[in-house]
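**Student:** Quick heads-up: structures coming right below.
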Structure I
């Protein structure tokens, strides 16, 4: 789907931000975009409205935005009638965001809250409005260098985070939606699948950003489908996933030695000669459940006996 370019009026109170608005706001705040924080600001109102549309955001809904920057997407979300909770790590940008909304969309100012914090450190208690369990969405232009950990961290800490629409580097998007057996299928693909279903929602050109990045971008849509996992279950499954992909050319039997016993493969019907890159999230979960469900004595009396499988399985 091609990006449709629109010309913004770039006048106070007009709504969304254009290129001239972005540069003026950055100058006023003394902000120079930095690669360290992955700052590439969206300057095309058409792209902003496209993201909001793809996210399916409606009036009265609650939205979490990570890395709002100078407010391009924030204003688009507010334009939809949603309540926006923005998390911004850059103190200067966090201070500027509220005044930008008051300038361009004053009627929506009361529907914005800004938290100056690292999204990887945020807890449910930091955003009281999300503690009541009502579903909310994540919609964000995520910094490329932290996109995957931000997504997985927020899904783990906010059980009510029901859906997301994020703009990320194209290669990151490809990994997030990759399927078993493909070359780019890996830890991000499997861990995101633990929580629900992800799919590509289109591409975004470089010309809609200031400064223009050296990479292409893409949209990823996600819907939580797996309910709320217990933390212990998540840790157990993720430990197996991490080990299986640490040396992805190894068989499961070799990669998971000391973590998964031979009988677990038999219980769940998974061939230990397979590689981790061929397993679906359901198979990783089955392997974890089979391991955790083995009798206590069997799990704690095996060090002397070894694995019981022939070395050729490695």
Structure II
């Protein structure tokens, strides 16, 4: 994938890439060769209930090199990118190898994250009602402040509603809040940033093979254990493949159908990741995935 001699052991290393592209294997190779703490930057791998289903590092990998922020959040606890940044800040006394596919985590880490106050439930409910009403999107757009209106995608209902909620709740436009972005936790000068690139067809095959391996190693049993507390609205329930396997366990679809749908969802997730990387991380060093890597993490 990349010659380890090209990686500077004196700086932090950030590794991004789509799911199943081999980035975790690269992080482990670097840690074993150069030292460093491997830190998770995948919003799905933070949950304690999902090891197999989210392809977290194996116990053997964790024994081979120190890892942090994997499986450290219990289900039911809210966890944001701001929480993740605070957790990473507590680890900066050593060389970090930060690896993951959550673009928002990585861009917030290297570009800074603006603080925007949370939306009160009453305003969120009002926003939902307004958006659902006839012509609601256009009315929300009309009420936005000009600076925010010029910056966001006005055809994206979620973005418009979020901007409207911020303005309504605080009296200050979203663009103003974002203008106060603090310095990044890790500046580009302090880290080497690598973006793993993968051929689409090769990655699609790798995703399918890995999901079948997950099923052999207990993914369905993980989902079965969480079925009594299943709530699709919760953050932990967004793990790729979980909704499909829940549908199977409830007798709604057979297992081959659930498996195929989960694989399709994983491929769609990888596509969304690539779109984020192309749009937001153009200055990262692109490296080709190692097509001989067996793990695909």
Structure III
């Protein structure tokens, strides 16, 4: 009988020992992905990581920004002629949802704007981390280069995680009737950053839109002669993309005492300005025109503002490139 009892006792001991093993030996349960579907009401009062705004569009603050009522006000700031202006506020313009990182849970796709009347826009993807904090997955697309507008409510997330959006070559403001070219482009998360994966890679030429800008050197005067100083300024007009102007009109806004000197093309005068029409640059090229001035010998300092418009007139894709300021020296 003792020989039969021993195996039973050993079996019972093993069962008890197994039952007392720590639960850590059991296979761990799979952890659910954080819920990245962030309601608009939460976003409007959240602190969000905002990527840097494009260098060639309206600028504003970036980094961790605290939103209230869906916006962040921007203190007024002046910039030199020919430089992108600063916006009045950063705003949440629209929200969409979808699984862009293939973790089985939705993320939040936000269109942000840094706006004056128009302004910069960017699409940014947000998620939550394991602790529930809102984190940025990065910028999807922005109004930079050939892309000058994004339709606010256009982003959609497909079953494959691709974010599609409507982008345009020109941004209208107010009652501007300029025709725009719209394209649908798709973006996907690849190696921790978003890249374009579908849609056209380039914008066709819009005959109604041009990116033609103006720049100047200084207006430098020499020594006094007969009570006046004489000098000249080089004005350079550059075509970057879009419609190529046959001619350009240069508008000059002179300070008090500054007068034209020497030979000029035909001049049209206004109470506070005058203008000349001259040959425009070749496609993708530049052309420089030199203009002579004089002013009383006792005058000094100041600046000469110059503006360019195209002939025939086309809408400027980048408006601030159409203005320049020449410092007056001597």
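**Student:** If log10 I(q)/I(0) by the Debye sum over Cα atoms at q = 0.06, 0.09, 0.12 Å⁻¹ is computed to be -0.22, -0.50, -0.88, which of I, II, III is the source? Show your work: numbers first, answer last.
**Tutor:** Details: I: -0.25, -0.52, -0.81; II: -0.22, -0.50, -0.88; III: -0.36, -0.64, -0.91.
So the calculation was done on II.
**Student:** Using distance in nm of label points 7 Å out along Cα→Cβ at positions 175 and 199 for the comparison, can you identify which of I, II, III gives the largest number?
**Tutor:** II
**Student:** Which of I, II, III yields 25, 12, 8 for semi-axes √(5λ) of the Cα gyration tensor in Å, for residues 183-222 alone, as computed? Intermediate values should be presented prior to the final figure.
**Tutor:** Values: I: 25, 12, 8; II: 33, 17, 6; III: 40, 19, 5.
It traces back to I.
**Student:** From I, II, III, which structure was helix-only ellipticity at 222 nm (-39500 (n - 2.57) for each DSSP H run of 4 or more, over all residues; to 500) = -14500 calculated on?
**Tutor:** Values: I: -10500; II: -14500; III: -2000.
Only structure II yields this read-out.
**Student:** A value of 14, 46, 32, 8, 1 was computed for P(r) over Cα pairs in 10 Å bins from 0, in percent, for residues 135-246 alone; which of I, II, III is the source structure?
**Tutor:** Working: I: 14, 46, 32, 8, 1; II: 11, 21, 19, 31, 17, 0; III: 12, 30, 22, 16, 10, 7, 3, 0.
Computing P(r) over Cα pairs in 10 Å bins from 0, in percent, for residues 135-246 alone on every structure in I, II, III gives 14, 46, 32, 8, 1 only for I.
Read the figures in this text as sums done on the coordinates, not as results from a lab. These numbers come from a predicted model, not from an experiment. Cβ atoms are built from the backbone, for glycine too; each structure is taken alone.
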